Structure I
């Protein structure tokens, strides 16, 4: 009997293309006989643009406007909490789902991940691992976590929320979503550095099953691996899921490492090769008329990556001169 693997993702209009690319990577990496059903938490996805991928087996859930009373930041809008709606949104006959951030590229079949033994816990996730010279920059948030939430500093791992294998039946039974949201509401905003991720870790402290590092390989951390543990080097040599956390592939710089190079090749062979793959943060911070002009010029140069990078370098120099 064929097993259906349920995958959930969340996206808005700005992340329409990353959503399509992520689903395309899942399908291209699927083993023969693997059957996926996708559940999209929709906060305004451009359906016409998305349908270039000609996907099937999708159920859409309109979640626009939900969770807006919870704390947000410029980097983390209210949609970051939508993953916790899955136990209530998905039909009760669906008892397990993989939630995946759409700023990811899947390189291996997800069957074994879906069938992971959760060891009696309701969620499995990848422990937070910072590599190379980024340890100090990102490690401080990890080190401060127990004190921020009055938890024992007992070596319990802190987990990424970007990939969650969720036992929906157990979450429904235990009221896990309500407990996580209650943690958000009663925690002072200044202590919620990573918002939903902090709340997840605080609520389920010691009750999350760890997944291997290859399911959350971050290109930014791939620069200095020679002194890392063998398991880290192995994960980065043969990743199952690449997660573009912290920095996104940028058309104005081109690939900054081998993992981004693989992404750019994948994007250029997709139905969205004439679309900017990830929103450019620099545009969102400019006056709308100027941002619109630059956006048109960027798209016109997409078929010419070398010219686009030169253009990006010129704009960067102008920005520095203006400052």
Structure II
């Protein structure tokens, strides 16, 4: 029913709502767990994407969310499982959909990898394995087609050398790192003023959690940066949003963020109100495109901002099938 054409279709028609409703009906029928969740909610079929039910993200920890049109997944990605939590598993039916999604989003937000040297600081993701983020960055490194692009495990000397060689060869140095690894790097006082630095993920239990504003302030001061970029994605998604400054994230055309009332999860909030982050990811064609995350945030006129995590993971009225 759907394929890689979803990206061309959303770009050509700009009719996000029509596609979202088509995918809702497809997943309601072909994704058993989502269909059962919708049935138990006992609501009328949506007439707009604002009325589509969102599946609590914890379902990915206990169930294989996959369309019955596929006998097996082409890949299974797992979350980092911070703090001993159960790891979410995302069963991906078509890995080429994921490649297309992250490649287009990265090029739109950051630029063409072939003009860049990409240096990755993602030690915990590499050690745990099965990471969608590592898969994405590895593919972007391959697209850069540059021998300087690589994963680094705390090797500051190699990073400095690659950074300087990238600049001298006319390439843009891009450093993608989990927050605690970038803070470790900042303690060395490396001047990265000509690099694009992208932070992703949190402290993973390695350091005290900081707000994005606090984290970015430290990185800008210690690494001599005018701004710090952010990548917002997760194992359960096939799309990412990027922030270039002030922590305001922008989605690619096939992704949208809505905000729900944390005390009434089926109720959406208006622009500017703080609540739980709901994500529509049309690239999640063959699992579930409508996910209620455990992040807090607000939608603005020109994007969205994150404001921490929901303290109570089991949201009232939103855990019908978790048990």
Structure III
């Protein structure tokens, strides 16, 4: 299908859709480093600019609009979040484009914490808005570890099917489960962070990897975000984009717990391929990776949607 992508970041969600066989027509983000990285890896169709200043007429017609709208105002990691947070209203830009382009489908992605914000009232409001725009709306929470990503990362996916489209959305079934129950269900065990990074040499060793530099921010082991000991035999904790100007305070420890992960290693934990190059400085690369949807999770979600929708699928 033809895809328009909002808040595209470095392109994790888009890469998943592309790998699932869909075509990205147009994407947008206001962050220069994101767009530079996106263009070098996914194509020149990425547009740099503030979506609030882009008219619907400037956006091509499409079959589906996707967007991981900015989530800092919703995240459970943001202890100061509240309903009035100005960043929470950015989903309205996604809604504006959906109303204007009337795609057959839409996909809105956000943090799991959106479900509980204001005791669920914010999610109810968002679903009501999308329903009023003419869509059958459903949602679910998926864990990236269940789809071969070496990271425990739960994300909320809100799916819309235009009312005149006859298509049943079936959310993807896990391909991986915790080791203690994977065999029972005939699935693969969760991929551990230790195994995922086992073939990547130390940054000081000879290698030909891009972005294989790491933050020298001092290691701490106090149990707080970015200062937790990593279990090499389990998926990593959730990669985040929070931090200071040095880009190191919340960068996960390496599974050997002797330093922080390099940009390349953190990208691997997010399931970006080794040939995906981040065209920015180290601090910004960490931020782009932390904000991304893991491409493997995105691909599993993208496969929910048909590669093509014909006239027979439209209710007349």
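Just so it is clear, none of the values below were taken in a lab; they were calculated from the coordinates. Since the structure is predicted, the reported quantities are computational estimates derived from the model, not experimental observations. Cβ atoms are built from the backbone, for glycine too; each structure is taken alone.
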Taking distance in nm of label points 7 Å out along Cα→Cβ at positions 161 and 265 for each of I, II, III, the highest value is that of structure II
Matching task: 2.8 is the computed value of distance in nm of label points 7 Å out along Cα→Cβ at positions 105 and 169. Pick the structure from I, II, III.
II
